[in-house]
Structure 1
């Protein structure tokens, strides 16, 4: 088996349905399988998906993994990876839409370049703009501070839009190009199974958010390349509501704490670490309060 495509459903029937339909509309030109993991949905979305894809499920074109408990995005993907048969693994969000040749060209590129451990593609939002998470530098205290307080654009102007560690998002490189980056986004991440066998699976201490950055960090740390492939496009249909659930905000800031504590804590003094931990907590509280007053 060449490729195992994994997508996670959680109370998202319409989104998941359209994602899977797009795969069948524009399939890769290699042998592939699809894993549909359901993270214990409670809106009957899994049963609806079973009806829509009855033929594909019966003929093993789609393999279902219904989980009895939602243990997070990383856990859901790991459950499928453990059962996968592909030499390559594609983590594909259930709110994405695959376009023509995207799967074929990205697979062919990583297949031919044996030093690549993870490959991303150009990801656009419904309005046609680039999803900035598609290509990123690793977060550190400085660029995270600039990002969270909206100072990134000012810093980029001062630096002449130079791509350095002061910038979390990469803004100075051609979004249609091909080049190495620090981190991709889990919405579309094509992985070499050999790499995962070497470094391990997604870290399940990240419930959601941050597990993709952590995975890329470990991939690069092991000597593999992480590459952004901007020649092909997928669409990322992110949520449109301005108001977030407090639980999601909590997991976002918790992922910041986990990543820093895992990879950077030995690089900073006690006082610096205390300030960073305190800052993460304060930002979480501020975000929750502001979110309460937002309208949908």
Structure 2
């Protein structure tokens, strides 16, 4: 297994492409937008530059990594002769079902289809294909090149052979694959998202302010960043989508999104990617926020 296709050049997609390419795989990075592909490659190059500056890789290794990546705006062209396709599109179930139906129609019969979904049922996604035994979840953590964990989620029909192949493949990337069962939110987000949601409820109820809540969790619980800052980093729209998936899946009110989170997403305050969430990420405040929150 040496030829990989990655669907989506956003934060997770370019990180996954970077990780595979740096490990010597040939990667086809696919996105419908040429501009998104350019931004994705620029991000990969910038992250590699940081690694060079820290002497973790050489300039030659950077060049080899970038040389392993080919970009495509055509999915059909990008998935030809690939051993594995990793979908990293928006966390939207209808979009993912559409993508997997297209992949199933266009890919070779032997190709394994993986999704980076952080909450949506692998069994549901697999049902959109004629190869459910070859569909599996590979939930990478952000930032992908740094974080070691990969949640490996097998659907109801995922075969032992495919599961073992993806577990071993993840190890070759320097990751620690951990197999979990196919329930809404899996393990990572089933635990993380209620904590983030409760932090937003704490703010909503006026118990404490943004920085106070994050300070308590960082200094009192030894979290590397506070839950509200982390929500900004993930994207408030993504947090809302995951909570909705869990609420719909479990019908348990403890997963119901806080009204403040819903209002912020509707207002377009999505966190880092929109320039404002619980913190202000505009250029005038960026240095101040970095110095206060990331140190």
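Read-outs throughout are calculated quantities, based only on the coordinates presented, and are distinct from any laboratory measurement. In this text the structure is predicted, and so the values were computed from the model without any measurement. Cβ atoms are built from the backbone, for glycine too; each structure is taken alone.
Key figures
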| read-out | value |
| --- | --- |
| Label whose coordinates, when relative contact order in percent (Cα under 8 Å, 6 or more apart) is calculated, return 20 (choices 1, 2) | 1 |
| Entry that produces 3.4 once distance in nm of label points 7 Å out along Cα→Cβ at positions 12 and 172 is calculated, selected from 1, 2 | 1 |
| Of the structures 1, 2, the one that -14500 was derived from, the read-out being helix-only ellipticity at 222 nm (-39500 (n - 2.57) for each DSSP H run of 4 or more, over all residues; to 500) | 2 |
| Mean count of other Cβ atoms within 10 Å over residues 212-219 from the coordinates reads 16.8; which among 1, 2 | 2 |
